[in-house]
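These are the structures, in structure tokens.
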Structure 1
Amino acid sequence: MSAPRIYMVAAETSGDLLAREVVEDIRRRNPDAHISGIGGGELASVGIESAIDISPLSILGFVEGLRAYGDVVRLADAAADAIIADDPDVVVLVDSWGFMLRVAQRVRLRAPNIRLVKLVGPQVWATRPGRAKTLASVVDHLLCIHDLEVPFYEPFGLKTTVIGNPAISRHVQGNGSSFRAGQSIPEDTKLVLVLPGSRPSEIKRVAPELVSAAKALKSNDPNLKIVFMPASNVATQFREDFPGVASWSIVSSDPGARYDAMAAANLALACSGTVTTELAMQDTPMIVAYKTGWITWALARGLLYSKTHITLLNIVSDDQEVVPEFVQTRLKSDLIAAAAQDWLTDPDKLSAQLDRQRIALDRMKEGDRDASEIAAGVILDEAAARSAGSISLQS
């Protein structure tokens, strides 16, 4: 049997990381696998150079999506062209619902014999359950994160495998003492870690309030250490937008120090996203902030989003606020600073917050195998199914 041919497509930072992890597991299982793809730096780090530049897809929100619609369509066409030219057995479409749906539709139309696997599905349990039917019409297999997703797809016959939360699977315990030593921060000095986001729109909308909140905390306690860690892909933008921050804080975008910084922190102020699960894994108390465009927000609250909260730790806790959220109209630096100051000056409250987070995190854990390991097995099985089908047709 010939080596499986697999094509990975990842359009955003978190998807690129997951794609890289899956590629590594596929290669461990089958070193002869031929893997090509479209993605960013993570896939490039394992030798998969992107066939197209996907940087224009780093967008957020309904209005922003409309403005970038031409780019999305153009890149979906280019992605389909690259996939068809490679002629893989299976295409793996990682996260990024709108773009990946268009890629899937184009590949399905032009090469219906190629197997399509969606890695991480749309949040049908929170918004727009009709997407389950749409996805089932264009892909062969869904690799989803939670058991609660499966019932949405059962009526449409889509094969579904639960892989668990990738952020939990990739857990590496950070070394807080090492981080503090490297930054000359004594063990008994309080440290607040600020994670302002990984998208340009988050640096624009969320970061200003987090910076102001952190500065207020620093003013209240000059001995407090503040560490900003913007994602590497937006680090330059953060430094350009907030040039004065380095005079009263530490600014780092070293991905190798990310978990160490989390473990070192007494408290984190974080833009909502995968990072909240990563912080919980490092046992770091957190306050979450977020803001999107107003039209996007109005549509989400009025028509699309069925949950009260946006942080996964809160959603799995029966949609109760385990982790404080300061979202949209409540995204105000004084409110964030007040909540943070309350915790920093009351060890009992900080300890109680950690207990709540630990309970929520336990609810998110599913199984004892890594998400990327489960995904790799399914992808190789789908590649084999396509190959076997091709042999059957030829005979």
Structure 2
Amino acid sequence: MATPLHPRTGLPVVAMVGGGQLSRMTHQAAIALGQSLRVLATDPAESAALVAADVVLGDHRDLAALRTVADGATVLTFDHEHVPTEHLRALEDDGHRVAPGPAALVHAQDKLVLRRALTEAGEPQPAWAEVRTGADVARFAATAGWPVVLKTPRGGYDGKGVFVVPDEEFAAELLAAHGTLLAEQRVEMVRELSAQVARSPFGQVSVWPVVETVQRDGVCNEVYAPAPGLSEEKATAAQELAVRIADRLGVVGMLAVELFETADGVLVNELAMRPHNSGHWTIEGARTSQFEQHLRAVLDYPLGSTAMTAPVVVMANVLGGAASAEDWTGPALDERVHHLLAHWPDVKLHWYGKGQRRGRKLGHVTALGDDLAEVRARAVAAARYLADGVVDPAFAFADEH
């Protein structure tokens, strides 16, 4: 089957399933490569659908919609992992190129599949078990200890589908509601890390510095690049672990390996086979962003340099503080953006064009510099002001603004 090219530009066409902010930022990277990303969105008001020229409206669970967006595309890729695996196999049977393919992506879709693969490969991970009854959980806890972490194998993200279970009775209630679950030992961790790697079909790989991620209520709030205080030996080991996983699973595109750092080393928590929140800092903080690198990888282009552009980079998410736009009582968005740009001219703002909802990722800010404490203070203060209109006294606005 000949490689499809855009009839006007003569360049490949990348289609991405999902119309969220990851697709929006991938579209921005695509423009510099001469492309306009084709997007499958469920609503014309979705983040990416607001800016992309080539939008197909449809549901990612609808095979007909997937076939429509894949038709004439060079490669189909994703901004989330929720496409049914059987649909992706059907697309491959139709002759479409899917990156990453279903054989790899299932490890990011199904946590039990991932745990089995890591066990077979001998890679570090928490103790785990597949459980169907409260008695199964009790047997696991007899060696792993209470409380136990129970996870839904599919569909969970940003803390959803994750439960800390103190006893057999609570476990039985969850299993009755959800069916088979993944039980994991609750790890005594120092912090959470992320190691990102890009891999092309040719087998070329590139890695960024390992970063620290700060989670609150299961949602990423801040990312520090590089992870402060992480020894070169541990950082290299985490990067090599990410590369081994990418190679073993045959990943094409971006892979984020979310890690627990413990006193003894690192353990694999979860995988994401797409651009990831822990890599947003790379837009300004690295020579090649995760979004451009994902496009290069799925198109089998040579990968770009991942060198940092500053000694320290901090990304802070802007999370919705009000239940809805109608409940907002602070300064209007345009006013907040105006003051943010005036007061922090070196802080880069990325706004996703999404409606207000409490806890929702509405955007992010990135700050660069030499000193982690100072860079973090700027990023966090800017993000907080944009989210809820509150000004940190240490960063009070000058009178002229």
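Can you spot which of 1, 2 the value 1.2 was calculated from, given it is distance in nm of label points 7 Å out along Cα→Cβ at positions 14 and 262?
Values: 1: 1.2; 2: 3.7.
Source structure for this number: 1.
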Subject >> Read-out helix-only ellipticity at 222 nm (-39500 (n - 2.57) for each DSSP H run of 4 or more, over all residues; to 500), computed value -13500, structure in 1, 2 >> reply: 1
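Out of 1, 2, which has the highest value for distance in nm of label points 7 Å out along Cα→Cβ at positions 230 and 334?
On the way: 1: 2.7; 2: 4.2.
Top value of distance in nm of label points 7 Å out along Cα→Cβ at positions 230 and 334 goes to structure 2.
Can you say which of 1, 2 returns 17 when relative contact order in percent (Cα under 8 Å, 6 or more apart) is computed? Let's see the in-between values first.
On the way: 1: 17; 2: 12.
Only one of 1, 2 returns 17 for relative contact order in percent (Cα under 8 Å, 6 or more apart), namely 1.
Read-outs: derived from the displayed coordinates by stated rules, not from any lab. In this text the structure is predicted, and so the values were computed from the model without any measurement. Cβ atoms are built from the backbone, for glycine too; each structure is taken alone.
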